[in-house]
Structure 1
Amino acid sequence: MNKISHPDRTKMPQPAGFEKLNITNPEKVILGNGLPVYILREENQEVTRLDMVFNAGTSFQKTLLQASAVNDLLSEGTRKHTSAEIAGILDFHGAYTDYFLTKDTAGITLYSLTKYYDRLLPLMAELVTEAIFPEEELSIYTDRKWQEYQVNSQKVRYKASRAFNKLIFGEKSAYGQVAEADDFGKLTHKDLMDFYRHRYADFFVILSGKVNDALLRNLEQVMGTLPRKSQPEENTANIDFVLPEAQQTQFIEKKDALQSALRVGALSISRRHPDYPGLNLLNTVLGGYFGSRLMSSIREEKGYTYGIYSAIQNHRHAGLFGIATEVNAKYTAEALQEIKHQMQLLCEEKIRDSELSTVKNYVYGTYLNSFDGPLQLAERFKMSAELEIPFLFYKESLEQMMQYTPEDLLMLAGKYLAPDKMKTLVVGNISAFQVDKNLKD
């Protein structure tokens, strides 16, 4: 009789190595009209995701609300179908659409069983060539958005996000613009049609999931015959994407507010900068996950807030590092001081090896999860295309993050996270808690 061998429970097992993050560039097909199509295949499923991506973000609009209104109202009627008919076609086939909008791009995402694409592709083409933006729908849309604005304007979080966007990028810049109350009544049908005709005439497509020969033939027949108009380079040449404000600190009074909204941050480097992987790792340590220093200190130890985070926002022409939270109003000054204290510690003291190992494991696992499957890959590829970075950047960046030492990160923290380089915004009952005085102290 064979003796059963048991593992030695008195010894800690050796940790397994990292699973490799495997990323390959998508296939690229050029349709007859020059339309580029990027393909990420997974033949073992029956679902296909279609992304149509346009250079039609908010930074390109000439009238406030123009980009968001066009994107939101694409499916509210075409020359051939009413909004109800469009919704009915999607529902009948068990398909659904998402509409996305950033500062740089806009677009449509369709999810459907692959076998129905021969019926759904003509509808998608119709949305980007024959939308009519009915006056009645525009009126309903602007009324609803104005009402949402009125409600949200009473919230310190909403006021802070808008004000911080202007403080970092500059109110007069393409990235810093925000709509105010009187802008909702200025938007016209002509504004929508002008933006639509100019910005939705040129795009690219991402196909992910099951992509068979029949689908590609249908795509050529429908999308490959659309008229296309390439946007000239000079469209962005005269746009001021960033016009930074000189002001470093801003306080916005909100009487009787029970919470204060805090924002701390600055313009940051792009993903193409050689220091970006290290800064990304530092951001995770500071406030990029639930076990971060800001969460441990300001939420768990001091109880000032339910949540706080830091993040790096990437846009095509600028980046933003920011910390955001809402705190009990009476702890406003203390919370600000603790935020800056935690940033200063990163600039003065090396991160412990054990903490850095935990963060690296978290980052690696997050990357693996976000690239798991063709639909997730499509989302990441869409982001890389928006930022105009190579798709393999993600793999290379992750490998670089795993090589950083505490000494490397100490140097980068002093370069990018020094508190005196940050802009600070507070929205709340400022006068009641003498925030200005405490902050300066």
Structure 2
Amino acid sequence: MKNLLLLIILITPLVSGCSLVLERNNGGIAAFEEGPPPVATISRGGKYLGWAVSAPVTLALSPLAMLVSLTPWVELETAIDFSTAPTIGLGYAFQYVVGAPSYAAFSCMTKKDLDKPFTPSASDYMPWGLIAAHQPLMEPARPISQPPPEIIDYYKVTEAEVQNLRQLFSASNTDGVKVVNVPKEYDLRGTIEFYPAQTDEDLSSRPLVLMTPPVEAAFAARYLARRYARKGVHAVTLIPENEFLEAEHKPKQLEAKFRAAVLIARTAIRALSTREDVDEQNIHYFGVSAGGIFGAALLAVEPMIQRSVLAFPGGNLPHILSESTEPGVSFYRESWLKRGMSKEEFNQRLKKHIRTDPLELAPYVDPQKILIFFGAKDTLVPIESGLELRKAMGNPEAYLMAGNHATASLCFGYILRRADRFLLLNEG
């Protein structure tokens, strides 16, 4: 989780893949990629050889791509496409040279299924960041359960809280971005930052995208918020002031912070949805890593969110906190184990006190409104917790990316393009 989005922004241009052509064929010739196993294996070998040959060119272009992606004029995914264009071109050429003869020889064999088995081991043969497997929304979509009254009451926000935050935004006289402090009555310190859409067009009905990053990823979240604003889409980010997991916090205190984050997000959505330039029927969520975990819980209790993209999320928070290799989580866990508590006791105490768990709230989300990305070898948000969450959510559409929590994100340009298409229905 730590510095994940910043890492993505800085190293994404180095990946041997282009965000425009990754889906379905992973930057290769579709007929060969989707052919029978001998064709797919042979042709992919040629493609990867072409990528290796082009590596010096891609490396030479990458510094320029990184620089221009940080300007207001060139989007990250466009910079990636520029730096990897030679890679894609040579990949196609090499793949055709070796793929065409093999296709002619083996075309009589049965083609493989495009949607491969959705298992973590699916990425063993692939470079980082490529799509190891894709599974569409399970049809028919499972019915949505309504949250019981006790859950509705637990996450209820009052009109007074909404009005207070609305007034804070109105009092913010800064040009462009409006920043307000989280009201003191919540068990979470931080800021709420609103990035108005930048467009000369009529602003009477622009979408709004909410993001909730961990404190270490604040820079990257702000980058993405400005990106949405340039596309004519409002963005709002909730930036925590301190580390979410502090060693002295008991599980009960963690639950208070988890719940407070949900309440703040719900209050912010309601406070901003009444603006004349916000389309309250077009409010969405984009969460990465810790934001994906939090977003999975928020969706269950916030009906105003129409669609959401969750990148590298997980459910079963006690399992995540007990097994994650993320340094902050490991430090928190070890601080409790050093006090004489066993790992099983740690897990059980978390289960007892944590109610804001995406896995427990999963039955109340609509799988038709969710798109998920996983890292096949993810150990920061353990992949088994992500797959468990997807199943509990009713199996929404999902992509399994080759690599771990960080390396699976190397084609983040593709994730951004796919997220835009899902959230905004090609707007912006």
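Just a few scattered comments:
- Which entry (1, 2) yields the derived value 5.4 for distance in nm of label points 7 Å out along Cα→Cβ at positions 92 and 412: 1
- Computed 21.5 for mean projected area of the Cα convex hull in nm² - originating structure among 1, 2: 2
- Test item: helix-only ellipticity at 222 nm (-39500 (n - 2.57) for each DSSP H run of 4 or more, over all residues; to 500) calculated as -15000, pick one of 1, 2: 2
- Among 1, 2, which structure scores highest (criterion: distance in nm of label points 7 Å out along Cα→Cβ at positions 228 and 404): 1
- If P(r) over Cα pairs in 5 Å bins from 0, in percent, for residues 252-395 alone is computed and equals 2, 10, 18, 22, 18, 14, 8, 5, 2, 1, 0, 0, the structure in 1, 2: 2
Read-outs throughout are calculated quantities, based only on the coordinates presented, and are distinct from any laboratory measurement. Keep in mind that this is a model prediction, so the values were computed, not measured. Cβ atoms are built from the backbone, for glycine too; each structure is taken alone.
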